[in-house]
Each structure stands twice: as C-alpha cells, then as structure tokens.
Structure P
Amino acid sequence: MDANQETRENPFGMDAECRNCPDLCASRERVVHGYGDVGADFLFVGEMPGADADRTGVPFTGDAAGERFQDVLGHLGLNNSLPDSERPELENAFVTYLTRCRDPERAPTDEEVETCEPYLNAEIRMINPEILVPVGQRALTELGREYTTTPADELDVVADHATTIRGRGFELVPMVHPAELTDEQKETFVEHFLSLMSGDYRQTKGRQER
C-alpha cells in the first residue's frame, strides 16, 4: 500500500452519502466507492455493487463471485489475504465500479453510469494506473468507449478476455465477470496477466517508479 495512504477503503474521501441518483437511495445500503492501493499499477472496474458488496462496502467482496475474484488477485500477488476476507489486503491493485449504488431489480441506467462517471474519472486520474481491467461486458463497453479507438459494439468480454487492448493512455485487459468465470478462463487470465506483469508494462506517463 502507498506509504502515504491511511486507509484502503474510499481512500480519497468521496461522498459517502451521495444522493445524485434519487431512485437508488432507497434501495442501497451504502455507497460503495473504490478500495485498495492508491499507488496501484492495476485498476479493476466492475459494473455495480452486488448485494454483498452493498453490505460490506468493499467492491468484489462478500459472495462467491467476490471470493473467486479475490482468489484471482491472490494468484497474481495483488491480494495478501484469504479470498473470503471482506477487507482484503490489496497491494498494487485498486478495485471500483462504474456505479456506486445498487438497485436489486435492475442494472444501472445509462444516466446513472453518466452521473457516477466523475467518481470513476477522479479515481483513474488520481491513481494514474498502467493497466485498466474492465470486469464484465458493461465495464468493457464503457471503458472501451472512453479509452480506446475500437467501436464499443466491437468489444466482447468473452472474446477479448485475457487479451491486451491498446488504448489511449492505458492498456485494457478485459476479464469475464467472476460470477461467470470458468476455471479455464480463470487460468487463462492469470497466465496472461502474470506474463504482462513480468514484462515492461509501465508506460512513460511522468509517474515515479514504485
């Protein structure tokens, strides 16, 4: 974790009582902002909190899919705790969502994604990662639209899973959502990401070496 960082949970102190999307305020338990190492090279972005992340307040925790995701991070050396930890000890990784609140009946609307975009944009700007990992199709579509020149309708998280997409300022490495991740896809992602980590993935963006 960054030497100057006091907490992994919502380390930038974003509005924990946000009411920008009135329809979501009644259905959520809490606002789930980003979590992890603010000096991270790798930033993982999902679509929205599930029921258990809404309970824990930490992205990708509290359920079987979260454990599978945290297990992947463990195999990459980015998580120093057990996969079922609700406060994982992430190092060189930051996890967040396109939208910070949950409706139990539906996916986020385009308007809600747009309303939450300043939170995500601020996290990306302040962390300035080397690699963005869209987790799931919606995250790939949104991040691809913003950070690649590839038409959004040509991006497919299954076909593009565990590949490197050259982008504008960042490289994207898509990942199938952990709830749908097969053992084979998990192994493929870990192998590709470890290969990437062992190479010269750092770009020249004016940041100091860790």
Structure Q
Amino acid sequence: MPSKVLILLAHPALQRSRVNRALVRAVTELQGVTLHDLYETYPDFMIDVEHEQSLLLDHDIIVFQHPFYWYSAPALVKEWLDLVLEHGFAYGREGTALRGKAMMSAISTGGGEDAYHEAGMNRYSITELLRPFEQTARLCGMEWLPHFAVHGTHSMDIGSIQSGADDYRILVTALTDRMSRDAQRAMNEAQIIPLRPAEA
C-alpha cells in the first residue's frame, strides 16, 4: 500500500522565494501527495486544530518544508506544533494518534553546505540543529527520516534551482512508495510479500 505524504509548507514570503516555489512546482501534481500551505491558510495564525489533526490522521508521512530561519523554522511552524500536537492526541498515555507514521524536514538555507559543520561558520550540522524536530517526532511515536536540504539559495542559478527541485521530486516520489512501519510490520507478521511495481 503506497504511503500518503502531507507536505506542510511554511514560507511567509513564498512569492519571493525562487527555490521554495520551484520545490512546490516539482511535487504539486504527484499522486498521493497533499501540499498544505500554512501561511496561505492561516495568515492570521488562527490555526484550525481539528482540521490539522484530521490531515495528520489521513497521511502516513509528514514533511515540514520551510526556509531554515535562525536555525529553526518560521514562526507559524512553532505555533502549529504548539497547538496541533496536543497531549492526549500526539503524545502522553492516550496520545497515540501518530504512532507508526513518519516525519522529516525539507529545508532551504542561504548559507552553503560547508557552513554547517563543526569548523564552519554555523558550528553545527543540519542534523544537530534539527534535533528538536527529531525529538518531537520520537515523542509522538513517529519515525524520524533523514532531512532534505537545498543549500546556498542566495547564489543559486536557474540550473541549480531546477536540479534541487528535481531531487525533491525524486525524494517525495520515493516517499509515496514507502509503507509505514506499522504496515510493514503487519505484512511481515502475516508473511505477506508485497508486489514490486511491475508486478502490481
């Protein structure tokens, strides 16, 4: 069974972002993918928690796509996390709604890849700086997937932007072909061997 992917896009000035607009174009029409623009939906930050939770329940993999503002995410992402991932829904003794799903970050950075390591300008790797998101996923019983990053956005030419968008499309397409851990476990327990695409 293919996975359903929810991309939570959070860019407060998407119309000015060459890179994120290209990433959006690359995945908009992919089957099994829902692109949800948080700033377009909630310009007043008044988040519809019930609607957001229903979207989470209806998808297997959650992707946070956003520019890497101050080593984190734009403000609306924090508001979304605070309100939507409620105790009793996403975590806590009764909060098992997201268990077995997966989460990852897809980010763009102005600085080059070489700026994100111990000897670089930012001193830490992207993996280290994304630890709060990783721990959020783990607290919710979700699998944390390796991040996707487009670096050096300030100096990218059209060809480099398109290359990044192509890579993103390949990644998201691969995510739709990925079953959740629970689905894989159930198939293993039932000794069911999934068909390869050519056989399905």
Structure R
Amino acid sequence: MSAFLRKHFEEAAAIARQLDVDAVDAMVQRLARLRAEGGRLFLCGVGGSAGNCSHAVNDFRKLAGIDASTPVDNVSELSARTNDEGWETVFAAWLRVSRGCERDVLLVLSVGGGSRERNISPNLVAAVDEAKARGMDVLGIVGRDGGYTKQRGDIVLVVPTVNPQSVTPHAEAFQAVIWHALVSDPRLMIQGNKWETTAATMAGK
C-alpha cells in the first residue's frame, strides 16, 4: 500500500470530521431563501475551482431549481474581457451586466479566497467587492485562511488545513463534497439524482 495514498485519504477523513457543518446549514438556509425570493446564484472561481463552478451550476439548477450561472462557462466573453480590459475585472464586469442585486448571492469557490496584496485571484477580490456594493450576500467554500472571501463574505466555510502541502487538492475536492451536500439537503433538493430515483423505482416494482 502506498504510504502517500494512505496519508491522503486519512487527511480527507480528518477534514470531513472537522468541517463546520453549522456553516453548511446556514448556506442551505440562505439558498432556500434565495430561491423563495426569486434570486439568482452566481458562482466564481479560477483554475480547478472554475471547473467546479460549472459542475455546481448544473446541480443547483437541475436538482435544487435555483437560477444559477457562472461566467467561466462563457469562454468567449471571459477571453474577450481578459484581452480588452484585463483579468482582474472579468467577474465584476459580468456581475454588473447581470445587474446583481440584494436578492442575489455570489458563491466563491477558491483555494485561497483571493488576495489583493499578493495579487492572487484579484478577479475574485473585485467580484466580492462588486457583490457587496450591490447589496448581495457572499458565500464561499475556500481553503487556507479563506483570504479576502473570508474577510468580506457573509457565510464562508474554510476547508480545514490538515497538511499544508496538500491544501489545493483537498480544498478543491471538498468544494464538491460541500456543494453536493447543499443540493442534496431536503430543504433544497426538488429532483432526485438519476441513479437513486431509478433504483427506488425498480425496488417498488
């Protein structure tokens, strides 16, 4: 047995035990209110977290009936804005065009949460500022110390660091664990997953 693999999964188990479930519960409540009020959920992330945003948009829309979207799904606009205006403003400009308002929520998926001082994910920093200026609540699933998202966000879950050398893989993996918990919560889920509902139907025959 690989010592690395055993350690990796032991770390994952330790993170799961330390997760702030109260923060996840608060996210469920806020998202349930968003849906009831006809608000929209905007998701922003870069790198692997951008891929997670695309997947999460599908789940929030299909399973939870929430009007969700992410700018990273529109590569034409994203690259045009990067080319013409710069990487830092791509998400904030998108929120402006979408006319984000107090009914809406920004969900940031990020390893570090953004840092203006270190010039790390400055587009996430600008997105958080734009969202707050528009009266939007900011949620986050982040790693490390949470960065700017944790500083300014309303409900931000920081994935615990159990090994400083494995922050990125664990943070991005647990983004998926947590959003799947959100959309699977009975307070949000309005349509079951395909395999589970199929199995239930077959069992009833």
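2.2 is what came out when distance in nm of label points 7 Å out along Cα→Cβ at positions 18 and 170 was calculated for one structure; which of P, Q, R is it? It traces back to Q. For relative contact order in percent (Cα under 8 Å, 6 or more apart), which of the structures P, Q, R scores highest? Biggest value here belongs to Q.
Every read-out reported here was derived from the displayed coordinates using simple, explicitly stated rules and does not represent laboratory data. Values in this document were obtained by computation on a predicted structure and should not be read as measured data. Cβ atoms are built from the backbone, for glycine too; each structure is taken alone.
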